[in-house]
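Just so it is clear, none of the values below were taken in a lab; they were calculated from the coordinates. Keep in mind it's a predicted model, so treat the numbers as computed, not measured. Cβ atoms are built from the backbone, for glycine too; each structure is taken alone.
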Structure 1
Amino acid sequence: MILKEQIQKDLTQATKKKEALSTSVLRMLSAAILNKEKEKRYKITKAEPEFTEKELVKKSQLTDEEVIEVISSEIKKRKEAILEFEKGERKDLVEKEKKEIEVLKKYLPEQLSEEEIKKLAEEVIKKVGATEIKDMGKVMVELTPQIKGKAEGATVSKIVKELLQA
């Protein structure tokens, strides 16, 4: 079953079970996915206007990788909100955002540990011949596709930076 269908199925179950938090988060996620599909459909229409409506809908369906990008984006938004709520000393809202992140994380692939990221980064550094911090871009370009959705960009960036400075 593809990820988008799983989210829809889980939304239906959460709604039936009257799980307010899960229902709310999954509705928001479904809306974000739908918006991304509309955006993709618009781009396709601009590039290739000869498609029928049915073909457009089919071509604009998000792949699992694209759905994972949407989920990661939603998690990132919540983490940013947590920082703001902590500044405003709103512990209730911080807790709500953390719970929402937990619901969203269920749909991400298993996350890599820092050790696994470090090992992958070391391999890429050797492969591209990076020796100093200015080579970080080359390393990230090569490393990002391998870890997309499996690790946070900030964590990966920090690890690569540490390895290049060592």
Structure 2
Amino acid sequence: MFKILFFILLGLVALYMLMTTPRTLKDNQRKRETANAYAILNVETGKAIRVHNAGIEDERKIGLYSHHKWECMTWQLIQLEGDVYLLKNLFTHKSFQPSATPEAGVTLWQQPIGGDKLQYWEFIKQEDETYLIRLQGTDLYITITSDKNHSDLVLMPLQNSPTQLWTLFKQSPII
């Protein structure tokens, strides 16, 4: 019995040491201090924009998922001009854009940040402190397709619907 307790205690000490290494502490501090870091929540569902299964690969779909304080659903809004932003995911360090030529129904996918204007999103503030998010230079808005986790986000013309309204939730992710 003593040996089992000893190994459990040893494992806990090793875990504590791993969690408090200088690199881990620095990463946690970086997360807490990232300017303009938000979860982007859909008004109708309360769910957040997330990289599918937190994958780091390019061309990974962008979808909807139940909100958590995770890096994979935390986006740094990097202001380009006025209300136009580049969105950088804190986990993957990538952005997202249409998966094909922008038109109604096109899905969104993850891509490296590279100055592509298809990654420029205009946040149009509404009277109730919500936002429409429009792909700059188009009349297409980020729209949910379902209230289910992992459902696609698509570009659609303005629908005056909560499926296109978003709120920003300031967050410092825990993982």
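See the values below:
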| quantity | calculated |
| --- | --- |
| Value 45, 17, 11, calculated as Cα extents along the principal axes in Å, for residues 59-106 alone, assigned to which of 1, 2 | 1 |
| When relative contact order in percent (Cα under 8 Å, 6 or more apart) is computed for each of 1, 2, the largest belongs to | 2 |
| Ranking 1, 2 by distance in nm of label points 7 Å out along Cα→Cβ at positions 51 and 75, the structure that comes out highest | 1 |
| Of the structures 1, 2, the one that 137 was derived from, the read-out being volume of the Cα convex hull per residue in Å³ | 2 |
| At a computed -5500 (helix-only ellipticity at 222 nm (-39500 (n - 2.57) for each DSSP H run of 4 or more, over all residues; to 500)), which of 1, 2 | 2 |
| Highest-scoring label, criterion being distance in nm of label points 7 Å out along Cα→Cβ at positions 3 and 35, among 1, 2 | 2 |
